[in-house]
Structures are given as C-alpha cells and as structure tokens.
Structure I
Amino acid sequence: MDKSIRNCDNFLTDLHFDEEKINRRINKVSNELKKYIEEKILPEYELNDRGHDSEHVKYVLKRAFELADGYEINYDILYTCVCFHDVACHIDRENHEVLSAQRAYEDDFLNGFFSIIEMKTIKEAIEDHRASLEYIPRNIYGKILSSADRKVEVKQYLIASISYGKKKNPEIDKNESIERSYQFAIKKFGKNGYAVNKSYVEDLKYKKFLEDIQYLIDNKELFVELAGLIYDKLYN
C-alpha cells in the first residue's frame, strides 16, 4: 500500500466516542419527549441533504452530550435543541436556523412540555448554532449545540460539502464537486476561516480536526484523492 493510500486511511478513520457515558446521559431524557421527537420530527431529516440527515442528528447528539460534561444541563432541553436544529434545512438552507427555531418554538407538544422560559432558551440556542453567525450564542445550550455541530472528522466534512453541492447543483461533475468542497474548506476552516474560532466549549476533537483539514488544504493533491473516494462512495 503506497503512502497516499495510508494517508487516506488515516484521515478517514471514524471518531471514538465513550458510548456508555453518552448513553447514560441520553437515557436521562424524558421517554415521552424522545418518543415524540423520534416519531414526528426525525423522519423529516430524510428530506435534507446527506450532510444534514438523521445520521447527522445522531452524530451531533453524541457530540453535544459528550461536550455537556461538567455543565449544569437540562438534558431534555439539550436533546430538543439538537433534534430540531437542522429540521428546516430542506425548506431553506440559507435561513434554516431561523426556520428550525421557529418550528420548535411553535410546536404544540413542546409548548405543553416546557415552560415559556425554557422554550425561549431552545429557540435562542437553535437560532445561534451556525458557525457563520457573527455573534456568540446567547446561552450554554447554544454554545454546546454550535460546538457539537462543527465537523470534527474529515470524512464527515467531505460527505456534507459534496452532497450539499450536488443537491444544490445536480449538474456539476466530480471534479467541480471536489473543487467546490476544497474552496469551501479554505473559506470555513482555513487559517483565516470563519469557523476556526467558533467552538465555545473545550473540544480537543475540533482542535485535531482543524489540524487535519488545514494540512489537507496545504496538500491539495491528498485532499482531492480523499474527496474522490468519498464522491465515488456517494454517487457510484
């Protein structure tokens, strides 16, 4: 196996999570709340692109409940924020944080389950989760959600950027898909990228991801090779 393939394997490895610890926290979430969200909300994520589907929600849940360590957190609120944060992506990707927050805020079940103050907290956290926003999230749930929503795996970044590009512009070919993914990586995660300083809680995984993606930005041939493997897996 040559060096480039070994490098690809290194960059495409899956994250390790302390599943037992995370599940103990998720098990503290109300069963009634989980049942409602699993049956009525999560299925809508299949209308989103591959980077924002139900697998993405599972990923952000693990990250959020991992990052919540050490904070005084209402797990029902955190679970709700995560499960609603991208639900409106298929309606309007550019304004999805506002639409998703409004969707949660107007949800009859949630309004019967949470207090008015808790509903306001949920709304603000969802509104504040995007890395492209100029301000710091207004509450701890928004800070955890925003940090958890950051990509911390090269593979997940490539899946999200390539699949979103293809959904938005189905006519683009493999080479253009990869080039757009590369340019967006520079814009978002390059040394002057807008998401470089958008982690609001201690997050060693994000620091490692930034090192990896910036290395790939500086070594474009390897980036293109990795992105090609992901593209072929998605569309061939």
Structure II
Amino acid sequence: MGLALIIEHDETGPVAVVGERLIHHGFELDTFRVLEDRSDPICTKEFPDPNVYDLVVVLGSERSVCDKGPIESWIDREIDLVQTAHKSGKPVLGLCFGGQVLAAALGGEVTKLEKPEIGWCEIESEHPEVVSPGPWFEWHYDQFTVPEGSIEMARSEASSQVFRLGNSVGTQFHPEITPEIIASWTMIGGDELAKFDISPDSIISESVDREAEARQQAYRLVDWFLDLPDDQCP
C-alpha cells in the first residue's frame, strides 16, 4: 500500500503495535533511529526526505521538546521534517514526544507539566468511536497545546491527549506499547517511579491485563488515521 517513515529516537521506543497495524494494511516500514546510543543525545546524521514516503510516524523519547539544549543537534531538524511532511499532504502520526514534535511543527507550544502522567491514565474522548475513553498508557513530563485550527479529540485532567489537523494526528499517550516495552521502561525509569511512589509491578501487571484491549484500541486509532481525508473534519 505504501512506504512509512518511522522516526524512532532510540532502541527503547519501537513502533511495536502501531507498526503491526501498518504492516497489516500493506505498508513497508523504514525506520530511522535518531540516537544509536540513548546516553548520547547528539545526532549528526542527515534526516530522511519525507517526500519519498507515504506517511510519517514519530515515536516517543525520554528527551524534551521544551528543553532543546541537550538535543539541539537534531530537534529543530526533526520539527522541520514533520512540518514539511504535513505541508506536502503526507499524514503524520505523532505519539507522546512525537505528538509534541507535531504540535511544535504546527504552531503549538510544549510546556512542562506540574506533575507527570505515568501509568494507565483516564482520558475523556470527544470521539469515542475513534479514541476510546478510559485508560491509555502514559509516561510524560511535558504537554502540548493544540495548534490553531486543530480539533482536540481527547484530553485528561492533566493535559490535552489527542489533536487532529488535516490528516495529521498527535497523541499524548502511547498506543504502540506492549507489556514488554513497559517492563523495560520501568527498569530504566525505576528511580522516577520511586520518586512518585509508583509501583513498577503494578504498572506491569495492569499492562498485561489490558494488553488485548489496548491492542484493539490502538488498531482502531491507526485504522482511522489511515482513512483520514486532508480536511478539518474528524
């Protein structure tokens, strides 16, 4: 059906379930990994040309769009890539950090949250047939504002959760995750979880319990994204 550019920021954030669904729809995935070593935030590699792809997916990252200092070698180039893709009519799907990159590319702002959202968090959906209300997995310290002209489709008590502008969509949650990915994140972020008195075992257990439902929710979201016309209607 087409060629999808997957922007993966390091080895801890694969496209996983979202990639599965793209492949199901006939897409070939071409993954560009920004950082080969997650401990080294510098990237001097040339970013791909989005115009040779049919769509772009931008994944999560432990980095921050509103703290550009450590990632100044690449973050503006990534934002420019996303802006170019959107302006040329290529659908862009941004997930968590990727949603923040998309928001910044379209004129929104990214700011720090007073308190991070970590774990399975309740969201309220304006379009439940597309974005299921209820818990989605989150792990973020920043938030995006909805760019001018966009439609906000879902939000939580803490922040906006989904917006759409034309055929581009940004989420604050992680539809791509699996229990295995979440388990790896709890190991990497164990100190952060302890700081907020969050049990890694509880997060992992709940992720296993929700795996089948979460996969179906992610599939529904991807199916809708792939069927979007380039206009302003949800």
Structure III
Amino acid sequence: MSASLGLYRLQQVDRQMDRARAELESIRKTLENDAELQAAFARLKQAQDENHRAHHEMKNAEAEVEAQKIKMEQVESSLYGGSVKNPKELQDLQKDAASLKKHLATLEERQLEAMVKAEEAETALQDATSALENIQSRLGEEHKKLIETQSSLKKQMESLADEREAALAPIESETLRIYEGLRIQKHGVAVTEVEDGACASCGTTINAALQQNARSQKQLAACPSCGRILFAN
C-alpha cells in the first residue's frame, strides 16, 4: 500500500468526523439558544409587564373616581341636607359641587381610557402567550428530531473513532505529523487525488515521474503548486 493511500483513507474518516462535529455543534447551538423561542419569551415578558402596568393604572383610576364620588356625596349631603342655612356657605357648596362634578367627568374619562388600555394589554398578553405556546409546540417536534439526529451522530462519531484508530495503525509518526500540519493549513484537505494527470484540488498538471512517486510505498509526493500530498491509483 502506498504511503499516500493510508493518509487518503485517514483523511476520508477525518472529513466525515469534521462534518459530524460541525453538525453536532450546530444542533447544540440550536437546542441551547433558539432565537425564535427567546424572542417569544421576550415578547411575553413585555406583554406581562404592560398588562400589569395597565391594570395598575386602571385600578388607580377607579380609586380616584370612587374617592371623587364620595367627596361629591359629602358636599351634596351638606348642600341638600338642610344643615347649612347660610346663603354664602350654600353658594360655596354649590361651587364646590360644580367643581367636583367637572373633575369627576375628567376622572371618568381617564378611567375609561385606562380600561381600554387594560383590555388591549390583556389581549396582547393572550396573543403573546398563545404565540409562545405555538412556537414551543412546533419547536418541540423540531427539537425532538434534532435530538434524534444528535444521538445518531454521536454513535457515528464513536464508529468513526474506531475506524480512525484502524487507519492510523500503518502510518508512521513523521508522516502523520506532516499530514496533520497540512490538514490545518489546507482547511481539512491534506491529501488530494491525481485526476486526469492533474491535482484534483488546484488543477496543476502532475508529470509522470511525480505521479509514480505518489504511488510509492515509502515516500510522499506533494503537488508543486498547492503543496498537498498527492495520491494516485
């Protein structure tokens, strides 16, 4: 077996492992930090805050209206109860009653506006809750599939690790060092085939003597252009 053939077989395993690792990392990020789900949680939190604030404002408006009505009842009781006889005092009470009534109308408008906002906030909260539940339901199925794929990939990685150990056995340490260095430099492709008399990676023509060296059982041949290890059948 040529020296480059052993490395070529090792590279095939390594590239499968690279793809599996990349897919596992992608799945991990999706499961741990799903942007859509996080956005739905954020919308729900905002809707909850706005709903709480709107209902608080509505209760305050209701309390102000009730307090104003009590004041009006007290003034009207004094005005019409017969206990006050002095014309000047009666005139003052009438003015107070008119002022209180006018302010009550303003407070009741505010109360109505607060009620409308509270209803809108309640609807928004229901919509946000429903949206989150729908996303969770859909993602639950998607995540289930991702978890199944994740489990399958982990088993594949275990099998590939065994294959890699077997592929490493006949390779000398210095040859492996060269291969690993090129793997880093050449984005995972350290060994390239000779196809139709040319380097399959960069297209450089490979002469007959270099092709023969690429079949050697002892030495490695490198592409004169890209520097990758050549493998020729």
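Listing for the model above:
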read-out	value
Test item: helix-only ellipticity at 222 nm (-39500 (n - 2.57) for each DSSP H run of 4 or more, over all residues; to 500) calculated as -10000, pick one of I, II, III	II
With distance in nm of label points 7 Å out along Cα→Cβ at positions 57 and 89 derived as 1.1, matching label from I, II, III	I
Structure from which 56, 38, 32 was derived, Cα extents along the principal axes in Å, options I, II, III	I
Computed 1.03 for Cα Rg over 2.2 N^0.38 Å, for residues 41-136 alone - originating structure among I, II, III	I
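Every read-out reported here was derived from the displayed coordinates using simple, explicitly stated rules and does not represent laboratory data. This is a predicted model, so every value here is computed, not measured. Cβ atoms are built from the backbone, for glycine too; each structure is taken alone.
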